[in-house]
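I've put the structures underneath this note.
Since every read-out is calculated from the coordinates, none of them should be taken as a lab result. Note that this is a predicted model, so its numbers are computed, not measured. Cβ atoms are built from the backbone, for glycine too; each structure is taken alone.
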Structure I
Amino acid sequence: MTEAEKGRLSLIVFSGDYDRVHYALAMAAASVATARPVTLLFTMGAVRALAGPDSDGIPGWAALSPSNNGHDPASRDAAHAASGVATLEEMFDACAELGAIFQVCEMGMTAEGIAHEDLRMDLNIAPGGLVGFLAEAERDGGQVVFI
């Protein structure tokens, strides 16, 4: 099956939970690795995953909600690294290198009080919204998944 035959996977990453953001990135990486185009639209609580590091170098995603097991994002990420599971940074890197498209919802940024200059500089993050996102998802005959 060629890339043109595979429908786009369009992920609305809404949840601000570390595990859900991590899994959205895992889905995106798996999809682009198998030649399925992917767009991730981060909105509401998930926008925090795209925030740049603070002045102490702590990544913005450290402000995500704790995992269901109660571990804070940094502890959960360290546990992933120790067990051989890709960290959040490794997932972001893989998605970017494989060509996933990152978008951030203007409404979600406003709701979370995050400005464009607060976003990570190492990712190509395009501003967007639901109308454009849905038009693109529909154009390629793909799937929309809400996380």
Structure II
Amino acid sequence: MTFRFATVSDCPLLGELNYQLIRDEGHRNKMTAVELAGRMEEWLSNEYRAVIFEDAAEMVGYALFRSGEKEIYLRQLFICPGLRRRGYGRAAVEILRETIWPKDRRLTVEVLVANKGAVEFWRAMGYRDYALTLEIVPGDMSGTARRQPRATGL
């Protein structure tokens, strides 16, 4: 598998792939592929870098990340559906870790908890649970407390 850094001219392709990623992982983002391409262009023009992975000139997927002084934040990793579960995701992460990213940085990635396959993948790649974001979505009464709160003495 080979890789190359994406340029702004790759943004329409990256927007399409990002659109598919959003649908695959069950994210609530409602942006269109065109809107995502525009957002990708803005990101690549600022603090993010994208890497495109290919195998014999076939699109395999991409990674989008930003690098800080102490941390690499991997925002997106996408492997095309027909190529999943063949080792491409693992190979992509190995390229990032061994060739592209500095070795002295903390590596972070966020995963939707409902995306069980992704959670398992990232744990298999050596990532460990650090934080969990909890939410109540407006209009979701299932998030309402069902009991009376106890006095805590505060």
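Looking across I, II, the calculation of relative contact order in percent (Cα under 8 Å, 6 or more apart) that yields 17 traces back to II.
Given a value of 21.5 for mean count of other Cβ atoms within 10 Å over residues 22-29, point me to the structure among I, II it was derived from. Please report the intermediate quantities before stating the final value.
Details: I: 21.5; II: 12.8.
This figure was derived from I.
When distance in nm of label points 7 Å out along Cα→Cβ at positions 70 and 86 is calculated for each of I, II, the greatest value falls to II.
Between structures I, II, the greatest calculated value of Cα Rg over 2.2 N^0.38 Å is seen in II.
If helix-only ellipticity at 222 nm (-39500 (n - 2.57) for each DSSP H run of 4 or more, over all residues; to 500) computes to -11500, which of I, II did it come from?
Values: I: -11500; II: -9000.
So the calculation was done on I.
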